[in-house]
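Below you'll find the structures, each written out as structure tokens.
No lab work stands behind these numbers, since they all come straight from the coordinates. Just so we're clear, the structure is a prediction, and the values are computed from it rather than from any experiment.
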Structure I
Amino acid sequence: MRKKAPVTTLRNETRFHETWRRLCKSKLAIFGLIVIAIIVFIAIFANFLAPYGPDDQDLSRMLTPPCKEFPLGTDDFGRDTLSRMMYGARISLLTAVVATGMAVLVGATLGLIAGYYGGFLENVIMRFFDIIGAVPNILLAIAIAATMGGGLFGMFIAISVGGMGSFARMTRATVLSERDKEYVEAARSNNAGDLRILLKYILPNVSAPLIVGITQSLAAGILAASTLSYIGLGVVPPTPEWGALLSIGRAWIRDYPYLVTAPGIVIMLTVFSLFCLGDGLRDALDPRLRGR
């Protein structure tokens, strides 16, 4: 008798390679992937790549324009802007990743429950997210961050709450279309429990839209983190963060525009790259386009 394990492995590998092949057809998606990979690499190895420490001060070189020694100039405390941007990538990316992870964990879990069980439980969960969704995400984040007094943990909570609703709705919609299909009925007939059905049979079918939603949520998380830090509700100075660098530079924007130009371009490029990658993943994971 032939073993079935190699067949399953080959099938999984073929699906992965097919998705990767179709993703590679999108030049914008590959561009976004490369940019994000470079930024993540810089954030991880900032200790080795940055020419100076994030808090190294030289008051004799304060507000130095871009030059060979300081490619992006220095701020009002004589700190190297390039080094602070490299270290700031850690905080910006960490905030986006943690906040998105919390939003996916809570939102997708409640969406699975709401879509699978329905009824009164579904109404309670979805009406709760409807109430939250009535407030714009950035205003909700500002209100929560102000209530919690700012700080890194406050940013995690503030940004994640606004993103839970979209993941809950996305997951619920997919579960509603999957819960009555034949493979779910077959699992029930084999006495599979609800938890097993949700995790083993239904959740894999939710993964594709979740992956696309995660990339978009990461972009929104970086923007929200930068906004909160810009208005003083994010990280506490002198911790480097892209939005905090913008906030510092706004006082000198007329005479030293380079202080806000570099952080602004990096934020814009990162968010644009994530959206490009998300669009490419959406097309690559769309089952209706398979085989093209």
Structure II
Amino acid sequence: MKESTWLMAKKHGWRVDRFIHNYLYFLFYYPYVWVMHKMVLSLKYLTWCKPLVPIGKMVFNRYHAKVLSRDDTCKIFVLKEDVRVDLDGNKRIIPYKYATRILFQEPDFIVVMDCPCKKSTGADPADINSCIAVGRGVASFWLEHCKKYNPRKINQAEALRIIDRLRKKQHITQAFLKVATGGSTGVICNCHPDTCVSLQATRLAGNIDKSLSMTAGSGYSVRHDDARCTRCGVCAAICQFGAIRFDHEKRCYDRERCLGCGLCVENCGQEAMSLYVDQDKLLPLDLDAIQMEKDQRIYRSEKDKIA
């Protein structure tokens, strides 16, 4: 047994079924996602089918993504030590029932591999090598078992260069979580609505029921400085979620539709926009804030013991 296979089996423990699912999922990454893509596309013809709602919730509770701002993404790719946060409070960041563990082990062991979504949807070949595994557990499995998907080991700086290059092409950054892969973070993807099966699933499932979503927003909204704004319309053109539009030069912002990806902020030449933590939304996957809250919990627990 290869070392990466043993690491995967060890992660799942007695749940042999999840180990087998995890093993097959990555071993046949492209055909697996290709089939899922065909199933997702069929949702456009099933907007009337309300019995699909509980099925959708069951699936999305087990496989979903968290949108990341660029700043929060950077904090992942400068890590020099392990991060493990497995608390009930995680659901305020990742609002799903099962896969909510924030886990980065050996975070400087990074591999990039072909994205099965992009392969399935006919993306620009230059953009396909863009799925990033953070941590030896997943990354070493890709290197040892997934050679047909062109995995290669990269450093943290190169990972950020890939992310920045694709963000300039209007790809948002997402952390993916799946019960069968350990219910934790570890895969960071660069996703465009035209070529991302996950984003397409959220959009099409939402036509059946608004509560169906496998895409958790970043936790940020956009603050706008009207005095700086020149009404150029770039932000509206670049927004992937229709959260910004101009009506007779009046800027209209739909805070509920905004997932806080930050692309509009990064592309505003007048610096008229900024992200802020929206108290009415989910918490961001901000490793600094998460670690601070974890330390405070430990401090309060120790203080209670002394008392």
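If log10 I(q)/I(0) by the Debye sum over Cα atoms at q = 0.10, 0.11, 0.20 Å⁻¹, for residues 89-208 alone comes out at -0.37, -0.44, -1.03 when worked out from the coordinates, which of I, II was used?
Attributed to the structure labelled I.
Out of I, II, which structure matches -11000 when helix-only ellipticity at 222 nm (-39500 (n - 2.57) for each DSSP H run of 4 or more, over all residues; to 500) is calculated?
II
Using the calculated result 25 for relative contact order in percent (Cα under 8 Å, 6 or more apart), pick out the matching structure from I, II.
Values: I: 25; II: 22.
Answer by label: I.
Quick one: Cα Rg over 2.2 N^0.38 Å came out at 1.20 when computed from one of I, II, so which one is it?
I
Among the shown structures I, II, from which was the value 29, 15, 12 of semi-axes √(5λ) of the Cα gyration tensor in Å, for residues 177-264 alone calculated? Walk me through the intermediate numbers first.
Values: I: 50, 12, 7; II: 29, 15, 12.
Structure II accounts for this read-out.
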